[in-house]
Each structure stands twice: as C-alpha cells, then as structure tokens.
Structure 1
Amino acid sequence: MRGTKPHLAADPDGLIDVPKPPAWLSKDAKAEWRRVVPLLVARKILTDADLGTLESYTIAI
C-alpha cells in the first residue's frame, strides 16, 4: 500500500552537536554513524533518547 511519508518536525530537545560514535562500534558501524548523524542533527530530529536505537541501526548495517 502506498501513502505519504510522515512529516518530521524539529524536536526542541534535538541535539545541537554531532556526537562521536561509541568507541566499541566496528569500523563499518562508525562509518554509518558518521554518515547519518550529521544529517539527523541538521534536521533537528535526533535526541539523546534516540542514540541507543541509532547504535543498533549502525550495527545492523
């Protein structure tokens, strides 16, 4: 089924600075972190609460 993508609103608690990837991530996971985190921070949709999920995502990729 097709539909429209949800509108992502800026979060007032969104991170301002790009956090470094955790040291324990693999080289590939760190590369994915460095690719996506700046985009999410620029859009102001990444919060501290999202970092655990982001770690899992980068490991899966």
Structure 2
Amino acid sequence: MPTVQRIDETTPSGGDYSEIVYMNDNGDVADEAVATKCVIRECTADGSLVYETFGTLS
C-alpha cells in the first residue's frame, strides 16, 4: 500500500492535483493500511500549495 496518494484532477480550491499523505499516531509517514491520520494537500501544476487540511482515519 502507498504512503502518498496523488490524484491528478482539479481540486475544490482551484489546484491542479492533490496528494494524500498517510501518517501514524506519531506523525510519521506510514503505509495507508496502518495509518491513523492524513494530510491532504491541493497544489498547482508547479507544486505550489493552494490548500492543506488534516484528518483522522477510522
């Protein structure tokens, strides 16, 4: 399973793509299968950050 997932679609905040980074309870990047948290980043084509949000996984 991946630790980062990239979605190449226009984002709600006007980005060109988004990335989901999966993390464990300590905030370390972790495999999606064991992750408890995530950060979702919406970016422009050149990689500039447009919007970022954090979440917990169940």
- Calculated from one of 1, 2, mean count of other Cβ atoms within 10 Å over residues 15-22 reads 12.2, and the structure in question is 1
- Out of 1, 2, which structure matches 30 when relative contact order in percent (Cα under 8 Å, 6 or more apart) is calculated? 2
- Out of 1, 2, choose the structure whose coordinates give Cα Rg over 2.2 N^0.38 Å equal to 1.21 when calculated. 1
- Query: Computing helix-only ellipticity at 222 nm (-39500 (n - 2.57) for each DSSP H run of 4 or more, over all residues; to 500) gives 0 for which of 1, 2?
  - Reply: 2
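The numbers here are math on the coordinates, done by the rules we state, and not lab data. Remember, predicted model here, so these are calculated numbers, not experimental data. Cβ atoms are built from the backbone, for glycine too; each structure is taken alone.
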